[in-house]
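J.: So, here come the structures, one by one.
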Structure P
Amino acid sequence: MDALALYEKARAHEGSLAGFYHHNVRLDTDAGPVLVRTPGPAAEEMDLRLWPEAAVLEAIRPYVTQVPRLLHAHTDPEFQIHTFVEGRLVDDLVPDGKARLPEAVLDGVERFFGELLRVPDGALPPVPADWPSNGDTTAFALLLLDGVRAIRARADAAVEGLYQELRVPADPGRLLAERAAGLSARPFRLLHADIHRKNMILTERAGVVFLDWELALWGDPVYDLADHLHKTGYARADRERVRAGWERVAPADCRVGLREDAAYYAAYEEMKSAVVDTVRWGRRIALAATAAERRALAEELRGKLLRGGRHWGGGMPVRPEGIERAAVRWLGGEG
């Protein structure tokens, strides 16, 4: 396999598969299809990062079966080549969270968490010296909150104007920081930290394969469950099935304080979503082609602000028409 030739071919390719931080291009080779994964244009960082994705995939290969195989990693230029996973995105199967997912998906999620929770820490790349100590869930939660504070603080004048008009406070995590001291201590584990419908592919032979390891972390395993439940938007019965499956496969010391602390991390995810999506949805509203599209997006953003605002002490958010006007006023000149 001529990796650099595949990289150049991927760069020249006009279309790419979805990805916020990466471009993903399927290419056919004599050995079968591969996925060439290259960094996308400088997307705003909205998430914590700990390790290079290739280092994670290489480390977990003996322990986690439901992942793409890393075939090549290159640093200059930066790109990876993975096996191409044939199948259907779970988001294409049931995108809206109202209908039940196939049993094969739910079984795959349970099996995946069981494998993930048993990856030995000695197999993983080292963490920085200032990373929270193993088991210090409070420090881990505060690290997550610092990431949201950084997103909020780096707003330029236009985004700051939108934040202020939509009543997103300068420190949206203040109340959650006060609650973080009450989290139960649990041993840290490898976290995928971005498991959702568009990162899961249902295959005929391997079951569910889990993609996009660029945001993997070393931290509180209960956060990984809560993050997954938030981002995946299961129907209620499936949500309880996944939660119960996690409890079945998790070691006893990882289950301490599960219900209370999963609720804390769910609150964190709602707060973070409101901060991040004020910008993302605001830009979508400003660029929307029709009045109907603008209104639908504004109603979605209002729902996010309502849910997130509960955790920073906010009142009723701005009405949809006010959100539309604010987005166009502050972000209408972007892009």
Structure Q
Amino acid sequence: MTGNYPLTRLRRTRASAWSRTLHRENILTPADLIWPLFITSGEGVEEPIASLPGVSRWSVDLIVARAQEAVALGIPVVALFPNTPHDLRSADGAEAHNPDNLMCRAIRAIKAACGDTLGVLTDVALDPYTSHGQDGLVDEAGYVLNDETVAALVDQAVNQARAGADIIAPSDMMDGRIHAIRQALEMNGFPNVQIMSYAAKYASAFYGPFRDAVGSGGLLKGDKKTYQMDPANGDEALREVALDLAEGADSVMVKPGLAYLDIVRRVKDEFAVPVFAYQVSGEYAMIEAAAAAGAGDRDALVLETLLAFKRAGASGILTYHAPHAARLLHG
């Protein structure tokens, strides 16, 4: 047999399953996942969220069961978000500082049940607590005040640390809040509480279902473009990350995820630090809608999109698909 055949055939390593496994560059495991959970008031309460099919709000007692499920699945961290009752929301978000609020009760209950087998990440921002739906305090014109908000966020963060939070995750995008929170944690005896900064959080159209979940969507007056990032900007994200790292962040987050994989890659390449990505509510809902319409296989869509985060350089992913993905990965 004669002929001029190619010496290199990249298909050789793809020809069988064992070879594809051997040559795989990126691997997704349950340990890469963080499971966001929504807390509601009451006991024995599960409230399905219409705009997030398959996701519910859970009362504190049932949140504990979800946390135990995470441990059983090998998911290392849950992220908590409260749906504060409307009668406890106010212009100054004072309920954020209540040591017996939904968030703090959930933290204590999860830590009592799971101890150090599960990390608890807590959101620091005022939007679940304010009557106007903004992440911070506002002036008479509706402008979100930076330094006054930072002071409130510091109190909120320390309140959560006292309840037992392992990772404080400021999602507000106020300037200087990482330094202020880091200093407060140190001064109050919490030197080992981590900060995962929402360092590059964009003013995105993908957050709608999340705002439904925490009850802030119908309350929001105006938008969040004066403090969340412009989707047109990439270099600015690197400046935000550099500042947060200099101020004491242990890890950083890019949010949303799939539409901003270029930012994940740039942050990882530039700083070589732990970078997390949030597969946000709108991205989750699109996958669920596609699967429901028969436009794609749900399991394949879930695993492929999560693997894309790893390929882009993410150390881990916050995703509402976490328990489903973990079960798929366990086989």
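J.: Supply the structure label, taken from P, Q, corresponding to semi-axes √(5λ) of the Cα gyration tensor in Å with the calculated value 31, 27, 20.
T.: P
J.: Between P, Q, which one scores greatest on Kirkwood radius over Cα pairs in Å, for residues 153-304 alone? Write out the running numbers ahead of the final one.
T.: Working: P: 17.7; Q: 16.7.
Structure P gives the largest value of Kirkwood radius over Cα pairs in Å, for residues 153-304 alone among P, Q.
J.: Can you say which of P, Q returns -14500 when helix-only ellipticity at 222 nm (-39500 (n - 2.57) for each DSSP H run of 4 or more, over all residues; to 500) is computed?
T.: Corresponding structure: P.
J.: Right, something else. When you work out mean count of other Cβ atoms within 10 Å over residues 57-64 for each of the structures P, Q, which one comes out largest?
T.: Values: P: 16.9; Q: 20.4.
Largest one: structure Q.
J.: Assign the value 21.8, calculated as mean count of other Cβ atoms within 10 Å over residues 185-192, to the correct structure from P, Q.
T.: Comparing all candidates, it corresponds to P.
J.: Looking at FRET efficiency 1/(1 + (r/R0)^6) of positions 97 and 313 (r between Cβ atoms, R0 = 35 Å, to 0.05), point out which structure of P, Q has the largest value.
T.: Evaluating FRET efficiency 1/(1 + (r/R0)^6) of positions 97 and 313 (r between Cβ atoms, R0 = 35 Å, to 0.05) on every structure, the highest lands on P.
J.: When distance in nm of label points 7 Å out along Cα→Cβ at positions 25 and 49 is calculated, the result is 2.1; to which of the structures P, Q does this value belong?
T.: Among P, Q, the structure yielding 2.1 for distance in nm of label points 7 Å out along Cα→Cβ at positions 25 and 49 is P.
Computed from the coordinates by the stated procedures, all read-outs in this text should not be read as laboratory data. Keep in mind the model is a prediction, meaning the values are calculated, not measured. Cβ atoms are built from the backbone, for glycine too; each structure is taken alone.
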